[in-house]
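Next come the structures, one after another.
A short reminder: the numbers here are calculations on the coordinates, not readings from a lab. Only a predicted model underlies this, so the values are computations on that prediction, with no experimental measurement involved. Cβ atoms are built from the backbone, for glycine too; each structure is taken alone.
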Structure P
Amino acid sequence: MNLEMQPSSQPSPRATRRDFLGATAAGASLFALPHIAGAAPMNKRPRVAAVFTVFTYRSHGHVILENFLEKYLFNGKLTDPGVDVVSFYADQLPGGDMSRDVGRKYKVPMFKTIREALCVGGDKLAVDAVLSIGEHGDYPTNALGQREYPRKRFFDEIVAVMRDAKRFVPLFNDKHLSYRWDEAKAMYDEARRLGIPLMAGSSVPLAQRRPPLGLPAGAEMAEAVSVHGGPLESYDFHALEVLQSIVESRQGGETGVSRVEFLQGDAVWQAARGGRWSLDLAQAAMNRERGDLKTLTTIPGEQEHAPHALLLTFKDGLRATILKVGRSDIRWNFACRLNGDAKIHSTAYYVGPWHNRNLFKALSHAIQHHFIHGKAPYPVERTLLVTGVLEAAMRARQAGEPVATPELEFDYAPIDFTAMREMGESWKIITEKTPQPPGVNPLGIQKK
């Protein structure tokens, strides 16, 4: 599988932001909506229930749903969501809650239970898809340092309504399936048993790659490193998804992970000096972001933070490392080495303006594709594997020793998800100079 678009299918040049704003102000559009083969007729747009922990400014509830409630940019095209959000369920209503005001503005009723939201106030399932966003909010942290978001509870309550109706509709679960492997596996198994089209995962693998990274189809990969600069666990998840979204396409497909180790502080650099992971790969990945760095132990302009690393041994022998260095929550870099090839292949993921908020345009587009077609555009097994690796890493951290993971030695085939990725055309319209707007405003247009 070629991970990069062929030149003949690159997005065509788009209008500038000035052209775009002028056309919008005149009540016209310069953009044709992207054609999706087999999309539902416009008079049969899927009805979506949105179930979320919280809806506050820049929460996942906000940055995903704003691309469901209004048109947004994807690869430089003004894109209609193609679906209609018809109900909200908020698990918590903290200070700064936006859900009630947004619900009133967009005429989306809020309900007190998940069942009521899926039935839209009636007595049976009345939606065609469910958006489950279990991220942010006030939830306990367990002994492993994991936030116990209620994703499994959301899933169980959603599936109970489907089961009663004997109708099983597409479901998206934001981020990893659960903080617990056994719960994640139960969710996956139940979705397969009932025929629920299930999608999950991170927004970061869909971001623009600078430079574009193209690897030979079925490449024999020897080692890979994925680098981030964010918090423990929550950002390790995204770095794992970046890693997995590329390495899963190696020769033979995915066969799973056999061993996970967690290192922190100077032990990270000692392991590199001992040849247990390749510092030159991490250096190449970081140089895509920061230019010619002299060292990774101190990142200029960033406060010093202790590094940590997840060392993964795959069943087929691939070695991979998740490395946290510095302190930047927009750092997502990748590098790998192929068998028999001295060249290092590397890239940095650009999140777009507004500090990660625009990452969710491409993710929203992929979710909408899933809801319209009833088929995930990339394998949910990717996120199942990452969920298990992440929990194993937290157990390894607590135990202070590597953890064997025979339960994660499972196969799956990759899917070419190039069409779901942002290639950078949108950032010619929304630029770094475009002020980040308040409220629901995916285009950043000043509203009266």
Structure Q
Amino acid sequence: MGFGGNKRGWSRRDFLKTTSALAGAAGLAPAVGAPFVSTALAQTKTLKIIQWSHFIPEYDKWIDAFAKDWGKQNGITVTVDHIPHLEIPARMAAEVSAQAGHDLFGINGAGGPHLYAKHAYDLTSLVQEIEKKYGKALDIGKKIAYNEDSKTWTAFPDYYIDFPGLYRKDLWDEIGMVPDTWDKIRTGGAKLKQKGFPVGIALSHCVDPNNSYSGILWSNGASVCDETGKKVTLDSKETLESVKYVAALYKEAMDPEVLSWDDAGNNRFLASGRGSWIHNPISAYRSIQKSNPELADKIYVLKTPAGTVKQLTASAPNSYIVWKFARNKDTAIEFLRYYAAHYTDAFKASTGYDHPLFENLVPPPMPIFSNDPSSHPPDKLKILETAGEWCTVFGYPGPGTPAADEVANNYILPDMMANAATGKMTPEDAVKWATKEVQGIYEKWATRT
């Protein structure tokens, strides 16, 4: 996904084991009894923002300059801190524990707006204002940032990161196949592995496999939960068939290296010239364009593969929270309002990586996708304009929930697949194990709402 590896000595699983009580205790946070009246603009004249280190470095350069320029225009000192994406959960927990930190917290991945909803300032008025100007928030945006319990927007839906298939067209042409279904990924991937060009999806603790394996489940008619977002439905015939499929995919078409990949593993795999297909955002393609333009010209983009029932995958959610304990709430909201008004610039700065979450924020034909001079042909990325049709976020087919986010943060689906793929468990036992883990999480959150 263009991620750096997890440089910390502990994983998100470790984080959740030590801080799940903190997230649950969110309900004990004092309520805001009256509208907040800030003196931030008059007194402190600062705005502290934190967000992940973007996989497109040009975006970080843009947002830093954009925020500082806005601050200069308004007499506000703006600081933008960037941290690795896997450090975000721990940093959020630390700020909530201290009831102090940044005014505006940018969240990449699951685990923020829902797990910390009771500590998030109500942004309903801002979102409604943005909707009047730029159209309704997409369903993905609502799943990311809307709190079903309080019926409020506890976060600002920023963007989602799609998960298409990136493939070596020259290699797949040689075997006369197009990798547009999960079945073809396995059968074609097996043929290409014999030629020295396997396919790759991580079977490890990083973000990418959560998205990919969620997609395989959904596309085959399985899901973690039902439409209510409360009943666990993982233990099903469709889940078992999906687990058997991944075990076969691993043995027939992938290499064992996927067991130790971080989120940059599949990027390096494709860039090496060995990889014939990966399930990943276009950050991998963008980096190869810089390092090996000849190879980049051979890489093409398809929708996420279709399964036996549908064509759907998980995307990476991104949002902003304004903490209730933030010193400069109104300043943070004013910045978000200005940021939304310049979202086309943000989209261009991400080179098409960040998909907007309001209907008309970047209307089609979208810049870059419809015509990208750096791609050959220039409309190579046009299929990504349709990403909203085949991408959703954790919690599907129900709403976004803290339980769904915690399942993702605990890497239960990747572990279920890896246990079966490596023979550590039978597919049946892997499903039973995962169901028990998921059930425990959903039961825990059911007692807190």
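Looking at distance in nm of label points 7 Å out along Cα→Cβ at positions 340 and 372, point out which structure of P, Q has the largest value.
P
Given a computed value of 25, 12, 9 for semi-axes √(5λ) of the Cα gyration tensor in Å, for residues 124-187 alone, which structure among P, Q does it belong to?
P
If mean count of other Cβ atoms within 10 Å over residues 68-75 comes out at 13.1 when worked out from the coordinates, which of P, Q was used?
Q
Which of P, Q yields -0.55, -0.64, -0.97, -1.09 for log10 I(q)/I(0) by the Debye sum over Cα atoms at q = 0.12, 0.13, 0.16, 0.17 Å⁻¹, for residues 220-387 alone, as computed?
Structure P accounts for this read-out.
Have a look at P, Q and say which one yields 23.1 for mean count of other Cβ atoms within 10 Å over residues 100-107, as calculated.
The correct label is Q.
A value of -9000 was derived for helix-only ellipticity at 222 nm (-39500 (n - 2.57) for each DSSP H run of 4 or more, over all residues; to 500); which structure in P, Q was it taken from?
P
Tell me which structure, out of P, Q, gives 26 once relative contact order in percent (Cα under 8 Å, 6 or more apart) is calculated.
Q
Name the one structure among P, Q that volume of the Cα convex hull per residue in Å³, for residues 156-299 alone of 153 was derived from.
P
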